[in-house]
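Several structures are given next for inspection.
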Structure I
Amino acid sequence: MPFASPPPAHSPALTLEFPDAHILLLCFNRPDALNAVSDPMRDDINAVMRWFDNEPDLWAAIITGAGRAFCAGADLKAWLAKQKRGRSDEQEDIAASIYGFGALSRRVSPKPVIAAVNGGAFGGGVEIVLNCDLVIASDAASFALPEVKRGVVAAQGVIPRLRIVAGHQLAAEMLLLGRTVGAAEAQQRFGFVNAVVPADQLLPTAIAWAKQIVANSPDAVQSTKRGLVLAAEHGNVERAVIAHAWSPESRRAYTGSNIKEGLLAFEQKRRPTWTSPAKL
C-alpha cells in the first residue's frame, strides 16, 4: 500500500498491519508482560501514531493486544525502580504528558480510533480504552482501575472520561474500589463498551466497523470527530457548535472535493469515490 511516507522504525513491542484500504491495525506485542507499556514502547507508539495522524491515506486505526491481555497498564517494576532511585516527579510528568499514558490516553487523533479489547485491560490500559472513539470487547475481556490498591492514581484522563460516560457513582465504584468488571458489565452497566463479541470475532468485527468508517467521506468523518472532541471540551452546546463550524476540519469538509463527490454520487445514484483529505 503506497503511503506518503513509510511507517517509522519501531521495536518488536509493536506490530503494524494494514488489513484493508485506509486502515491501520496497531497491536501491543509484549504478551509475556501482559502488554504493559514501557518507556521505549511508549515512544514507539507515539512515533507510529504521529505517522498515522499525518498519513493522508490512513483514515482509521484499530488498537489491540497480543496474547491474553489488551494492556496491563504501566510497567510497575520500572516504576518501582524509579521510586527506589528517589524520583518523585510524577506530577510534573503527568502535567507535561500531552499525549497521556502510552502516548494514547490523552491523544486527540484527528481520525477515528477503535479499541479491540482482546483480554484484560488494567490501569493505563483502561485509560487508553476510554480515549478511543469506539470500543469492541471480546467476551473474555475485563477492565479494572486498580491504581488505589498500589498507592498510585489513575490520572491520565480516565477519571473525568469515566465520570462523563458512567456517572459519578459508577465511576467511583471502579476507581475507589479498584474492582474488575467483565465485558458485558462494562457495556450494559458502565456504558463504555459498544459491542461484546466472541473472541474469534473480535478483529473481524473491528475491521468490519473500520471498513464502514472508511466507506464514508474522510473529510466529513474527521470534521465530525472534531465536533465530538469540541463537545467534550466546551460543555456548552452553542460554544461547541460555533467552534466546530470554524474548525479547520469543517472548512476542509465544506470546501474540499469530497463534498462535491458525495453530492454528485447521490444525484447519479452511485457509490462515491473518496480521495484522501488535504493536509491541514
Structure II
Amino acid sequence: MFIHIFNGLVYGALLIVMCSGLALIYGLRRVVNFAHGSLYMLGAYIGFSIAQASNFWVALVAAPAVMALLGVLLDRWGFRLLQHRDPLSVVLVTFGLLLVIEDFVQTVWGKSNLSVVTPSALAFSVDVFGTALPAYRIAVIGVGAAVAIGLTLWLRFSRAGLFVRAASTDPVTTAMQGVNTDALSAFVVGLGTALAGLAGVVAAPFLSLSPSMSSDVIIDSFVVVVVGGLGSLAGAFVAAMVLGMVQSLGAVWLPDTSVLLPFLLMVAILIWKPAGFAGSRT
C-alpha cells in the first residue's frame, strides 16, 4: 500500500509542475490552452537532446529556458490576439497548435519511444519503512513542492506577484494604474510554458518519450485545473495531489474503471462545488 501512496505523490507532484503553468496562463490571459500538453512533450524532447549532448542537469535548466522564450513568442503572436475571441476560436487555434507541435516532434525526433537515463547522482534507492523507494522519484516530489512553495511566495509577497493577482482580477484597472499588462502577461505565459517544459524534463527519466505523451497528461491537467478552480493555483495544488492518489490507488483497487476515475472526480466536484476547490482566485 505504501508504494502506491508514494507513486500517487510522485504523479501528483508532476501534475503540480505541469498544471501550475496552465492555471497561471488561464488566470491572466483567460485562454484555455489545449496545446499545454504538447509544450510539456516538446520540453521533454528538447531536454532529451540537451541531455544527449551534455548531461541531465544542463537539460534541467536549459530546456525550460528555451520553452520560456517560446512562451513569450506564443503570447505575443497567439494568446494576446485570442484573449477577446470567443471560446470556440481559442479551442480551435490551441488545438491546431497542438497538432503542429506533435508533427514537429515526429519530424525531428521520429515516432519511436525514447528515454532519458536517470542521473547517476540519483540512481539509487532509499529504504523507507522497509520499502525501497527510487531516489529520483523522491526528488520529483521535492521539485513539485519547491514549485508550489516558490510560486505561492512569489505571488503573495513580491511586487510582480501583486501585479499578476491584480491583472488576473481586473486587467483594465490594473493597466490604468500604470502596470504594463502586456509585458506582464508575456512574462507569465513564458513562466507557465517553462513550467510545462520543466515537467517534461523531470518526467523523462521515468516515463518514456513518445509523440503521444501529450495526450496522456493533458486530460489529467485539465481535470486538475477544473477541480481546483479555474485560474486558482492553490486549488490546482490540492487537486493535483488528490488526482495523483486517485490514479495510483484506483489502478490497484479498481483497475477496470481506473481510467474513468478522474472524470468521475471532476463530475462530483462540479456538482458539489461548481467553482472548484478554491473558486477562481489566483
### Task
Have a look at I, II and say which one yields 15 for relative contact order in percent (Cα under 8 Å, 6 or more apart), as calculated.
I
## Note on the structure
From the coordinates of one of I, II, distance in nm of label points 7 Å out along Cα→Cβ at positions 93 and 261 came out at 3.8; that one is structure II
### Structure responsible for -24000, with helix-only ellipticity at 222 nm (-39500 (n - 2.57) for each DSSP H run of 4 or more, over all residues; to 500) calculated and labels I, II on offer
II
### Query
If distance in nm of label points 7 Å out along Cα→Cβ at positions 133 and 181 is computed to be 4.4, which of I, II is the source?
II
## Note on the structure
If you rank structures I, II by distance in nm of label points 7 Å out along Cα→Cβ at positions 5 and 221, the highest one is II
### Task
Assuming 18.4, 60 is Rg and Dmax of the Cα atoms in Å as calculated from a single structure, say which of I, II it is.
II
### Query
Just checking, which of I, II has the largest value of mean count of other Cβ atoms within 10 Å over residues 157-164?
I
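The numbers here are math on the coordinates, done by the rules we state, and not lab data. Not measured: the values here are computed from a predicted model. Cβ atoms are built from the backbone, for glycine too; each structure is taken alone.
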